[in-house]
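Below you'll find a set of structures to go through.
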Structure P
Amino acid sequence: MTETKTYTPGVQKYIDEAKRLQVERDEHLARARGWKFDTIAVHGLYSLEESYRNNQGALIEPLYLSASQSYRDSDELEAALAYLIPTWCYTRIANPTTYYLEWALALLEGYRTGYETSCCATSSGMAAIAMAVDPFLVKQKEGEKINFVSCVKVYGGTFQLFNLRRGLERGIEVRWVLHPEDAEEWKSKIDANTRFVYMEGPSNPQQGFCDIQAVADAAHAFGIPFIFDATCATPALTRPIAHGADIVIHSLTKSITAGGTAVGGALISRKPITTNIANDHPLFKASFAEYVKFLPYRDNGPASSPFNAMMALNDLRTLRTRMDLVSRSCQTVAEWLGKPPRVYQVDFLGLPSHPLHGLAERYMSLVDSNDGTGHQLPRFGHLMSFRVDGPPENARKVYDGFKMIYRATDLGRIKSVATIPAISTHQQQGEEARRMADVPPQLIRLCVGGEDPADVIADLEQALARL
């Protein structure tokens, strides 16, 4: 029999009050799940009732900069620190502003997927990746040889985390997939000791992609989760959970916070995830992001700044229309870059000539759009790259010639930004790893922003004319 724990009348009073408020929140959550994508992005889970009751009727979610929460008495303190009532207690653990962001992201990533979702916001995208993968990399018996499978075409920081921090430093085997579009290659790498499968799509900067459903099925056949980094797509263009992914990663610093004012990350999990890890915590499988929030996150401390969470929330409100704009502009620029003789290759999933165009088109489209026939409009994001003819010095000459496009390692900005990954984001990987990931020194990564694409093209044209 399960023992029923009893609490003092004072503690029970706070538990009962929390239950009443939870009913109200659940009712609002049910309404929010019936909204369209843009409405969720604008409102999230911040309700009229909450604005009146807690926030002086403020239309916008308040920014809570206090590092900690005070309690009315010892009974409320006990109930809060036992997680019996909603609390934020300390901003390393939780914060009201961060909660607003987490609920909005959870609802957007779960939008029309058929799954409920939960979210944990972090201080950066790399923190989100670490928080997502580490709970699966525990040893369950002495001498156990564990591994995980990842596409090699990932952001340079992700490669370093996996290859150096988890591989070389901790002795965990990383199995790299060189051709993520090949479902059979994924299957060949997974075995009984594999803990999770990881993909980034579209990948930065090469535009790698995979058959999401096929890779998810391959992972689930072994009872392990499929983790998908959808930073460059955002839930406005693809929601991998609808196709079998268990956990979705975002660097909020990038596409979601396009204004460039904040750093942040998030992991969103479906309920439940697939995993064969023997973890007896009830949330581990049922609501993985909440499990991370309550335990590993609390202990490791990768907390999101409330100010950064507010910046992300504000940019999130216009996500769908913004991703539509930058996707269409990037399409125009990519098509133009296919014409100059000094460019020998353009990497953009939106080009029909791209070998993965058909695959990406199955999974990427503008949410809640309509092409007039009932189908959503294909959209492929703001990220692309192009390769300059000749030696690496030619790419640097073109890059140094930009007069409007910013030279920076950032991406997903409302302003167009470019970098040379071989000497920046992927420099630490080393030449051999860059060759495996198809990141040559002639490659310039370009993220097209909200400018008129004609002006972006004009800047590219004058820079290429320097050769």
Structure Q
Amino acid sequence: MPNQRYDLIVIGSGPGGYVAAIRASQLKMRVAVIERDRPGGVCLNWGCIPSKALLNSAEAMDTIRTAAQEHGIATGEVRVDFKRVIARSREAADKLSKGVRFLLRKNKVDYFEAHATLAGPHAVALAASPGKPNPPAATLEAERILIAAGSGERLFPGMTIGNGVMTSREALVHDTLPASIVIIGAGAIGLEFGYFYSAFGTAVTIVELEKQMLPGFDAEIAEELRKAFLKRGATVMLGHGYKSMTRKGGGWRVALDAAGTAASVEAECVLVAVGRAPLSTDLGLERVGVEVERGYIKIDDSFRTTCPSIYAIGDVARMPLLAHKASAEGVAAVEIMAGAREPGFDLLAIPGCIYCEPEVATVGLSEAQARERGIDVTVGKFPFRANGKAVAVNQTEGFVKLVASKQYGEVLGCQIIGHHATDLISEVVLGRTLETTTAEIGRSIHPHPTLSEAIMEAALSAEGEAINF
């Protein structure tokens, strides 16, 4: 029987919860994790990992269908076993979910499969989750409790799932390739699935209420991505809000509104990708005086809630809703608890990534955000069409954009759209941590030919010393 009294109980085993639990164990805490679904939470099972496996399959299909001839490779007729595409993604999720269970066991973290609710400031009540056995204990006690419950898919009022209407969760297991699909929402999830389905030949229509894709992102990046989707054959309807859906034949008719003008679009399937909501209900927060604002649990600089013994991290606490942000917050929270770190957490240090093709990656301030703060900035840009490696591998879409303070040249932010942008951004993330300048990046010797040279060239551009463009 596991210990019933702990130093820390973590509710949720996603990328925030399990990472926090392991770090807490390293800091000599006795730790328990409670998970109602599967080890790894939404990210490993219903988000990051299986979706990236699907996007990898889409990239392979893109290469075969569009690039093979350029390489002198004759493929003949290309056939798709879509059930195998979906099955492969589930295999990736299963492998990593088992890996999380192993890591918890390796780090001597007790793991409970149960639904958790707060029974008091230092107590968590356990109840059986659907499809799971009864937990071995009714209540666990701890000095501290960390809530890492994550988020769930949003739906419009009155909307129901089924008959081809999906959120990302259903799409991850939907093993029949639709002939056409309407994707409501042009955020990260909508665009990733838009790329995925278009690569396999589905007629894709993307509907977005705002005037640009990726609302809140740099406008130049959003426009470049819109052009890329149009080039792929997708229909993009910006400034169109969802009104209603009706069944029509074997598919759906989606009614839209564009600033008072009615419009509609029809498709076999509908994917609703209008964001995620924090899973802050059914936790018993009101029982212990934990305050919630617009669904998010209120926290201070130490991740402590309005109940001093209870903490919260990740999607359930605040935006952005990103796996790596939850992991970083989990480590920070337990290190603050242990006195190994000062309170505080820099949200501007968190990179954002979209894994469609071309990829998008950002960190820090955009040009518009910096100017809104009254910062006098200099901007350096470099297009991938002038990068030798990009030309060699025929991936010339997009550019790198660096934003720096004019006074000191300190890098304030970076936006990248292009092949492997999500890998390239880490150089700038590290640079911002070290308070680097565009002069320092520009003088750092980058290997040739590589895509990373575009970051060096953008830095040189900001210094007025561009060489290759």
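All of the numbers you see were taken from the coordinates with simple rules; none came from a lab. Bear in mind that the values here come from a model prediction, so they are computed numbers and not experimental data. Cβ atoms are built from the backbone, for glycine too; each structure is taken alone.
Name the one structure among P, Q that helix-only ellipticity at 222 nm (-39500 (n - 2.57) for each DSSP H run of 4 or more, over all residues; to 500) of -11000 was derived from.
Comparing all candidates, it corresponds to P.
Can you spot which of P, Q the value -0.68, -0.83, -1.00 was calculated from, given it is log10 I(q)/I(0) by the Debye sum over Cα atoms at q = 0.09, 0.10, 0.11 Å⁻¹? Computing log10 I(q)/I(0) by the Debye sum over Cα atoms at q = 0.09, 0.10, 0.11 Å⁻¹ on every structure in P, Q gives -0.68, -0.83, -1.00 only for Q. Can you say which of P, Q returns 40, 18, 11 when Cα extents along the principal axes in Å, for residues 367-414 alone is computed? Among P, Q, the structure yielding 40, 18, 11 for Cα extents along the principal axes in Å, for residues 367-414 alone is Q. When percent of Cα pairs over 20 Å apart, for residues 143-270 alone is computed across structures P, Q, the figure 42 traces back to P.
I have 4.5 for distance in nm of label points 7 Å out along Cα→Cβ at positions 55 and 351, calculated from one of the structures P, Q. Which structure is it? Computing distance in nm of label points 7 Å out along Cα→Cβ at positions 55 and 351 on every structure in P, Q gives 4.5 only for P. The maximum of distance in nm of label points 7 Å out along Cα→Cβ at positions 159 and 399 over structures P, Q, that is, the highest value, falls on Q.
Given 2.5 as the derived value for distance in nm of label points 7 Å out along Cα→Cβ at positions 95 and 111, which of the supplied structures P, Q does it correspond to?
Working: P: 2.5; Q: 1.8.
The structure behind it is P.
Taking mean count of other Cβ atoms within 10 Å over residues 71-78 as the criterion, the highest value among P, Q goes to P.
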